Structure P
Amino acid sequence: MSDRIDRFKQEREALNEAVLARDDTNIKRFFALDSAVFREGALDVKTKELLGLVASLVLRCDDCIAYHVICAREIGVTDKEFDEVMAIGLVIGGSITIPHIRRATSTWEEA
């Protein structure tokens, strides 16, 4: 894992802690919901992570894309699975997703 990926993970964790320390019930509920929906359920964790990745790609959220790419790598998503998710995101999101696919691929290679 690269230094950039380590810094991203550390910064994300620190910023999440700062947000949650503000003690806003609604924000805490949203964060809890976000965590809960990615747990094992009717869909397995891998499928949910790939869904999160393609949705983030279509929405063009680079932080979200990086997060889901790192999680996907950590849970054993293969190169071929990653490439298929990028292709789905490109078809659904159109050519505007190409810069995000470039950055996602760079993150994938570093993670």
Structure Q
Amino acid sequence: MAAYGVAAGLPLPLSGFTFRLWLSEGGVSLAVIGLTANIGLAYALKFLWAPVLDQMRAPGALHRLGRRRGWLLFIQPALVAAATLLALSDPVAAPAAAIGAAGLVAFLSASQDIVVDA
């Protein structure tokens, strides 16, 4: 459970505070950095898609593992890919792409948190 807690909780500060610090060190304007404050809304609004994850089967053959394990095995590789995309992004050259990657990390992390908490 400790590993699940770390895996579910780590992406929030990564896509929030650390990302904003990375943007400010890169010289990105304060207006763009201000837009990143909305990334944390994924955690606040996760109640909106929690019923969907609870009612729907996991995609593909993953539904055979059960609803929660199937969703975890679907979400976690996507979360790793999104975190990799965020790490490889250049917020100075393409801030919109970096913010999109951070938003995707936050959404997938909140979805993973829903499944782990269930």
Structure R
Amino acid sequence: MAGIITRVAARRLFVTAERIPASEAHRLGLVHEVVAAQDLDPAIDRFLADILAGGPHAIAAAKKLAGDMDVAIDAGLISESARRIAAIRSTPEAREGLAAFFAKRKPGWAP
């Protein structure tokens, strides 16, 4: 899978506003997955199921952590990441998630 779009590619698209095919958007890292039209609804359903399976607070914390990682990875960032992950794993939400997993049931937040 492609990484984040390069500055060169972003500049070109900003200036030209050109339309590009899905395969090019995938190659540039603008989209994560390309599916055929008939497979779009099942792909969306899988994606949403994955999101909804996670604890709401854990997802928010993960998004915050990912946003804060736009810096060089060093010992301080690794330590802070470990601290945050440990903190979220000790919450009631995490305990409910583990209990649901072991009981083979959906967690309380899942639809």
(message) Between P, Q, R, which one scores greatest on relative contact order in percent (Cα under 8 Å, 6 or more apart)?
(response) Q
(request) Can you spot which of P, Q, R the value 40, 35, 27 was calculated from, given it is Cα extents along the principal axes in Å? (result) P
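Computed from the coordinates by the stated procedures, all read-outs in this text should not be read as laboratory data. Nothing here was measured: the structure is a model prediction, and the numbers come from that model.
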